[in-house]
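Pasting the structures here.
Throughout, read-outs are computed from the coordinates displayed, never taken from laboratory work. Computed from a predicted structure; not experimentally measured. Cβ atoms are built from the backbone, for glycine too; each structure is taken alone.
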Structure I
Amino acid sequence: MPESNQKRSVDWFYFQGKAGRNRIQEPDLEFNTWYMQLYLNPASIDLFKKLQESPEANCEGILNQLKSDNNGEFAYFRRPMVRKWNGTEKPLSPPVVLDKDDKPTNDFIGLGSDVTVKVERYKFRRPFGKGRGSAIRLLGIKIDNLIPAEIDELSGDQQKNAQGLPEHPPQKW
């Protein structure tokens, strides 16, 4: 059952599964977005398919697609860095990330970590009077069981910045 935000016509939904590729700590600057690839558990697959259906009369369901590979069915959850409202561009904050103790964290989320993803579903009017649609946007992630990221899972710049650090001995006081 979705939670509602009474200030705007949005509903909040939660998806659970295993983390895939993600750009949460550092956004993907090519597409100006943060994202999480999530291998969905069976209940989350059912919820996702339900949201793809029309949520109400005269409003289309979400256009996001489920994909699959050898690891299972997955979806990408995204949050843009900038959004245009009423003709004005406004920056969006990064998705919040909480650890298993509900504390904010900057941990890199490794492949296979158990996570819960919070999204908002919002409705919008299509241009030129072509009806209404709905979409989902990433809001936050809770790391239920962290598998630390490996250096090769980081972005190219992050890998370059980390180069040499593993070989450096710890300091002695």
Structure II
Amino acid sequence: MPSRGGKHLYACPPKSRGQGSCGSLSVNSDPVDEIVSERVVKWLEDKRNVTNLLKLYSHGPEAEAMTQRVAELNDSLVDLAHALKPPPGQPKLPLQLYWQMVAEVEAEREELQRRLAVTREASLLVETLSFEDMASEWAQRPNEWRRAILKLCTKRIVVEPVGKLAGVTPKGFRFDPERVRIEFVV
């Protein structure tokens, strides 16, 4: 990552490196990193996304059935949470029974996830499924971990060039977050 005046930049590679490359565009990395982190965290918070991605990195004859069961267990946890706040006229699930059922579901889910984590990639994805606060975990993890997750869940991250209608502030161009496009793998 090149830098100018102590700031890190993302730069478009030279034309010789591939289609769509120009070699002349660059952007300050801070707003891009912030936007990418926000969008990736939101994507990872949806356990269905991670479970679908896990299917790509899990191998073996039982992997499909296990990932399907993990998805069912994730849905069960959502259903249990709804049972604590039923619609009017419906009985509420007793709290002690709720916690007992949650513990059973989580134990089965953790066992299946452990069995699915046969590759480094799958292990990283299984780890993210256990996080209760993805944003906090993302912020605390080292850059190497975040890069590994980005490589697993994204096909491409593109920062579009500044358009003619870009907002100009007294200090120069205002960064438009809509310029950042992320293509997720699944």
Structure III
Amino acid sequence: MKSIAAFVAFQVVWFACAYSDVTGYIWLGPLAALIYLGWIYTDIPSVFKLAGLLALAGTLADTLIAQLGLLSFVETAWPAGVAPLWLIALWAAFAGPLLTTFDWLVGRPALGALLGGVGGPLAYVAGEKIGALSLADDQVLALAAIGVEWAVVTPLGVYLGQRLRERSGSTDVSGERANA
């Protein structure tokens, strides 16, 4: 049951991050992500290691996609063509589901790639609908690039999350141990 709560909490963080830009409260998304990451996993160093890696990877990938003209961000308080703070926070927060809700993807990289390759672009479409970002006129190409990004990051993130769980022997919000 707590895994469901963790998944629902991540959806709240997603909305807080995406809407933080739209509403002008740019601190809201990063604060929600920080609180979520502190709550989701008992081994704070492990969750923040994965969050940092994901934030870096996502920032670089989304910035590249933006530089290619396939994606643009609405936020005005951030340099144009660079992944905004709310999206960096969202990438970091994605460590939570990878350590908890999506742990069933461990050892199933093809399934993780499929889930990421479909789910990632759907999230960006939703982000566009609420006004947090804009996809290029050639939406098929933009969504394909985003799909490839997420198809790579999701199984890699699951793998890294599992490695961190094994090393720490920590529990997640559901109370499950890494080696259980």
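When distance in nm of label points 7 Å out along Cα→Cβ at positions 14 and 38 is calculated for each of the structures I, II, III, the largest result comes from II.
With respect to Cα Rg over 2.2 N^0.38 Å, for residues 62-141 alone, the largest value across structures I, II, III is given by I. Look at distance in nm of label points 7 Å out along Cα→Cβ at positions 54 and 70 for each of I, II, III: the largest one is in I. If helix-only ellipticity at 222 nm (-39500 (n - 2.57) for each DSSP H run of 4 or more, over all residues; to 500) is calculated from each of I, II, III, which structure is the one that comes out at -17500? Going label by label, the one that fits is II. Using the calculated result 12.2 for Kirkwood radius over Cα pairs in Å, for residues 94-157 alone, pick out the matching structure from I, II, III. Matching structure: III.
Looking at relative contact order in percent (Cα under 8 Å, 6 or more apart) over structures I, II, III, structure III comes out largest. Structures I, II, III were shown, and Cα extents along the principal axes in Å at 47, 34, 25 was computed from III.
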